[in-house]
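Coordinate-derived values only; no laboratory data. As the structure is a prediction and not an experimental result, all values here were calculated from the model. Cβ atoms are built from the backbone, for glycine too; each structure is taken alone.
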Structure I
Amino acid sequence: MKKLLLGMAVALAANAYGVTIEITNVGCGSLGQSDCDNLTAEINSELNKDLPEVSIGEYGTGIANGNAFAYKGMTSDYSDNYDLFMVRGMAGAAVEGDLDNIESANGFGIGAAVTVGVNFDVLPIDKIGPVDLSKLDIMVSFMDYTYDDTMDEAEAELNISAFSVMARYQIIDGIDFVPGSLLSWGGVHLHTGIQRSSFTGKVTQTFEDQTVESGGASASLSGVQATFDIDATTTVIPVEVSTFLRAGYVFTVFGGAGFDLVTGSTDVSLDAGGSISGTGGYTADANANESDSGDADPTNFRAFAGLQINLPVVRLTVQANKGLGNDLFGVATGVKIAW
């Protein structure tokens, strides 16, 4: 969990500027103009080599989308029909962008949740109107996690929080093709509810011990530092349809599709600066000062699929999620106990 959070923080630190760090007040010292220009170009390339091409506002939209998408698979259940209860812990991540070029992604999201589910057959009545309570599950998910640490040249202060209430109803009954769960179909479930999640972070990136060389000239970037704050909050109303197939008791494959109504936004602010010094009295300043916000896309269609390993006591699950008509991709994994 800690490595996931900090790893995403470093990825954000490498991409979240959203604008170019400018090199200003260049003093060539004793360098010739050509050598001075080449060294400046190398410094510019090093400071900005992994930054996204989108604006900081568009990056805020990407983070808002990623924050909502990172929780897909965590707040309901797609791989079991349990009789009494289910308890599960999951963590996940999402990215908006080209998976072949993650460094230029439009945004990221990370999430984690503990989910407790109860089958309403525990009530002393069988039905409420047309609703068969043995087919109804209510699941509550929550998380509030804060993490402060340092990794490489990034100092991160991160917090993720989430809360959701989901209802799942079996609209088509399952079938046991072979007794003993050797081959069974779980039927079809309809899911809906409300999910709210947030991600806040402050990441400070330094360039200590980094030196840029061009020809016979060099410059140290150790005086450059970039700090940014992220504050993302999203609320989602999902509608999902899912099914699963269990084979040999040990393996369960599941999948489905969903539609999300999404509200939320991300505020992003950046402050980068510092002094650069190099060969022959070369000097320059690095500067960036931007802030903006981006709104999450209001709707999202998606598909998902996953695999569950059914051990004697616990069940291990991994799920992949893909937005339809967009570049959102996410993965979630966790451990579950169901009875």
Structure II
Amino acid sequence: MTDYQKVSQPRVLVIALSGIGNLLMQTPLLKKLKTANPTAEISVMIGPRGTKEVLDNNPNIKNVFLGYAKPHIKQRLEMLRVIRKEKFDIGIVAFPGQLITSSSLLYCGAIKQRIGHRYDYYFLNKTKLFLTNSFSVLPVHDVQQNINLLQALNINTDPENTEYDFPLSPNDRLVAQTFLENNKITSDQLIGIHPGTNADMAYKRWPADRWAKLADLLAEQFKAQILIFGGPGEKDLKIEVAKQMRHKPHDVTLSLCETAALIGKCGFFVSNDSGLMHVAVSQKVSTFGLFGPTDETRTAPWGPFGHVIRAANTSPSYNVARLRQIKKNRNADPSLLALDVNTVFDRIVG
């Protein structure tokens, strides 16, 4: 076992090819790596999923390299050239991720110590052949799942006081303030909602008509203005929700960091299980996540600002450690359909 804390300037690569929410849940791992050894040079290889902004202002990260989530042979060779050129001492596959791709890159990149998980799904259990330190996936939150990897480096894995690490620039905050001024938003109470998710995860979307009813109830209860958040791919969904509302909301389409800054001005945030749910928590905003098919044990908004809302007598149906992907479905999962507007409203105001 490497005594990481006594090594001078260890060069560490963390491969994190998943989405925004996953990367935010991996930032406590990155911070612990730097805190345990301030001389460490930590680099992160990310996928093309809009995650780079999460790390742009992070002082703990030396380099961010762009990789591919499911690379073909030419792309794999590009990633491998970067890894070999940097001559890393330690490689870590963050959870969850493209396990075979990532672990094999560490192996072929001639990194001496290679750390990651082994999944239960078919041959993914065999990824331990590419790793020098492999760990079973436990029924714990993804933050803890990633911190557990630090056992291989003799670093304390206690998650107490850990939080997401998503620093913003002064300009990000200025853009957020300018957005409010340009839209003449003067209410002391702002409520953010995110009715969307990644397009290929529509099964995690609570129905648009319920979002509209909930937003109207919240606007009336708190005498608040509603901000609807989401990326360019969620434009039609935001329009659909807004059309069904009695109280006109404000549509927000900004960069990720600017979005985070504007969310930070909200009194609270309500969201499906999505990347923006985790962004809200990263800005210390009270966040209510609506859960159905996905497992809040793993992906609940982390820390004291996070709250989970689930319909009674429902349970998650998706487990990333066992299934490579859930069957694609454009409709909301039955476990979400079981969640009615009054239940969500009462949970928020209660």
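From which structure (I, II) was helix-only ellipticity at 222 nm (-39500 (n - 2.57) for each DSSP H run of 4 or more, over all residues; to 500) calculated, if the value obtained is -4000?
I
Out of I, II, which structure matches 1.6 when distance in nm of label points 7 Å out along Cα→Cβ at positions 26 and 306 is calculated?
II
Could you figure out which one of I, II the value 2.7 for distance in nm of label points 7 Å out along Cα→Cβ at positions 146 and 274 was computed from?
Answer for the origin of the read-out: I.
Give the label, chosen from I, II, of the structure having the highest value of distance in nm of label points 7 Å out along Cα→Cβ at positions 114 and 178.
Answer by largest value of distance in nm of label points 7 Å out along Cα→Cβ at positions 114 and 178: II.
Just checking, which of I, II has the largest value of Kirkwood radius over Cα pairs in Å?
Max of Kirkwood radius over Cα pairs in Å: I.
Once relative contact order in percent (Cα under 8 Å, 6 or more apart) is calculated for every structure in I, II, which label goes with the largest value?
Result for relative contact order in percent (Cα under 8 Å, 6 or more apart) over I, II: largest is I.
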